Structure I
Amino acid sequence: MLYHLLKPIAVTGINLFYNSISVENQDRIPKKGPVIFAANHPNTMIDPLIVAASCGRRVSFLARSTLFFNSFISWLLTTLGIIPVYRKNDAKDDMYRNEEMFSATYRHLERNHGLLIFPEGASTPERVIHKLKTGAARIGLGAEEKNNFMLNVQIIPAGINYSASTKFRSDVHCRFGRPIKLIDYKEKYQKDNWSTVEEITDQLRKALEKLTATVSDKEDEDIVKSLESIYKKELTVNLGMDKKSKSDDFKISKGIIKALEWFSINKPKWTLDMKRSIFQYMSMLDRLNIKDDFLSTGQSKVTFFHRIQSWFFLIIGFPLFVYGVIINYLPYKISGHLAVWSVKGHVAAISSKKMTIGLGLFVFWYSLIILLFSFMGYSFIWTTIFFATFIPAGNFSLYYYRKAKNYQQHIRFLTIFYQKRILLYQLIEKRLNIINELNRAKDDYFAQLNKNSNH
């Protein structure tokens, strides 16, 4: 009952926080029967909400035991189906109680419920799949063994991809992998249970690597981010993919990562030189405080008509922008500052803190405004209409602000063009050289892929 009551609130929260949440391969999830969702974990408490909102099943999930810090919280979390895990680094003396955890998960699976597990253990924002713990395989196989392999437990890998996990109104893309059917491992498990657990865990790791735009080497994160900034849009157009499709966007990122890994192995010197050149270019952009978009040859030309449109939008939209700021700015900024302060450097927790603190502050702030408005003598209908404008006005203000920042970048670009024209020409030439090198590398890479596929 409580789960069904709170789930719409949580789903509303993440839909307000993120601009879009897209789901791929949802048809791979069985509508009935016991399932274990095993997902990567870059964003603490947001990750379980994303999977729960995307999978179409009721799920319970495992959480560290330290969250159950008093009797009320323990009751609340247990009622929601959350099961405590006693980890060595934060509950060393209580690790014997993990037998209770295993028993609870078995009961959930025996009732044909869904479980959500984050096999990496800890939540980290890096674009890396860390070493997986064996819990998902052990729980699934343990439940099957207890029930003579009659449950038909399936492990569903889930890859969660954020465009910018801590940024308000960014995008999320959740991808589900092919089910790992534990009944297929019955004979292996009965012969050697531990090697079977390790085999399934390794299969799960490979699945999560395919489902996420993660790198195998943490040191490659920055270069992948730079390549996405410089080359992603051009690749999308060249390969005939849809710029608005989150699935195609993921494929491009994944292709960039795979190509980088191939060149690092097969052409290490070229790769090192290319990295150095790209980092120099990105550093120059930072010093000039301009974006790569303004140097891209693929950008459409800004005509006089477009400039008039931009000015018209900025002038006409300004009063609504101010209105949205008055209504929303204070709780928006306070929640952001409180979130950063409260996580104490734990970046992966910023989004969940922003969302929970923000929900509380916005509810309080909106209620206060509504009370003041009603005390001024306005009718219920006018008060309701007034309230209905709060969120749309806030979204418009954010959109207006980003448009204004973009136009400011245009002005900044023109200023640099007139004041530092030679430097700008050098920057454009450097970018063209990088793009030409990347295009040649792309052709070499695809030729090699075709050659390998023909053998």
Structure II
Amino acid sequence: MNIGKQGKLFRKRIAVRIIFCLNHFFPDQIGGTEIYTLELAKALKAKGHQVLIVIPNYGKDKNDTYKFEDVDVEKYAEPQEVDRLFLQSNIPPQGLPAFCGLLERFVPDLVHFQEVTASRGISVFHLLDAKARGYKTIITFHLAGHSCHTGNLMYVDKKSCDGMINISKCAWCTYNDKGLSYTKKALLFGTSNLFFRVGYDTRKWQHKAGTALAFHFIIENLKKSFDQLTNACDHIVSITTWYKEMLIKNGVNPSKITHIPQGLRKQAACKNPKKTVDRLKLVFVGRISKIKGIHLLIEALEALPEEKISLAIYGQHNGDEYYNDCIRKSARMNNITWCGVLQPEAVVQTICLYDALCLPSICSEMSPLVIQEAFAAGLPVIASNVYGNAEQIKHGVTGWLFKLGDPEALSSCLKELITQPSKVLEARENLPAARPFALVAEEYDKLYQEIIDSA
């Protein structure tokens, strides 16, 4: 410890041993959370810290290790099979002892959870065990699912939710999300509420009918899990202001939360930015999954003339039914191209050849990195009006927001840009500069030191 000129005490910066926990990682999965974790790990290693990334080795009864871009990764044995009984029993997955053994071998100063799931991946049980063993724990929330069962934070599909977890309100919204008629929703909601009031949990039937009548219990468990997570961890990082406010609304102590905004890793400059807009060229970059809303984008383009608009889709898929269905629907459209996986370091340089990025997500994106990548490439963004998109996009200035889940609203927005291409050019002039990821790493470094100093 040193004494400065003003007589203040300054603790010398120390090297920290850090474990990052998440459910998947490169090269098997490429997504925003994985990119964020990789960039943070590399930046912290460059500062002299020791970093280990930990993920489950799904379906395996032994650990495995590898390196990715000089970052150490360990996959702990996780043989747990997933079925209805496991998901509803609220019991630790079989791989928890292997995870704990890994902690004891590495002996971290901090265990930083980048993801927490309710399934066999990194869960609240892993956090509680790390905490019980005396390790400092941090959570960075990348998704809103811990406080919203539907994941979109839109109340009955019409307006942005206030984020408060309320059993009755959230149960009704969940039934509404199933697309049922009002009569069916009311019947299921009333029956679920009755069972909840008398304390009878129909999930023990081990049948989908039991689940359908238990949404009040499901929301109650969501609230309990949220409270358990936020109470047990030593500190929480929110990458957005809107989610920090929701955490506080749900009872989290503000002093326990640090807001560290998203940042953009250094990328190659855009060598050939477009100067004109003839045929509107859209690009999508992200995972090919239903929550990303690609089906809505395809449907929106069906109503527009092919010679006036085109779409390039970049993303990783797992060959599931959703992906195959999107392929089938787009097969008859000559203006949609499937371009495969786009490596993170090539995003900006690739998408700058397009006119606008489209992000039609049907879940509440926390703070999509691809929006900053689009801005860095000189592209305005067309996105659904969920919180994470709306915090970064100024409607009519740096992009356009449309009603979540509404292909007609998206199509109407695109039609306006086709007929008035000057709006795209005007939006390009308003795009903000990207926040360097180096600043994100600096703020985490400072936070880690503060947490260790407070021990």
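A few notes on this one:
- Each of I, II could give FRET efficiency 1/(1 + (r/R0)^6) of positions 165 and 181 (r between Cβ atoms, R0 = 35 Å, to 0.05), but the derived value 0.65 comes from I.
- Source structure (of I, II) for distance in nm of label points 7 Å out along Cα→Cβ at positions 277 and 381, computed value 1.7: II
- In this comparison of I, II, the computed figure -21500 for helix-only ellipticity at 222 nm (-39500 (n - 2.57) for each DSSP H run of 4 or more, over all residues; to 500) is attributed to I.
- Which entry (I, II) yields the derived value 1.14 for Cα Rg over 2.2 N^0.38 Å: I
- When percent of Cα pairs over 32 Å apart, for residues 213-436 alone is worked out for each of I, II, structure I gives the greatest result.
Coordinate-derived values only; no laboratory data. Owing to the predicted nature of the structure, the values given are computational and were not obtained by experimental measurement. Cβ atoms are built from the backbone, for glycine too; each structure is taken alone.
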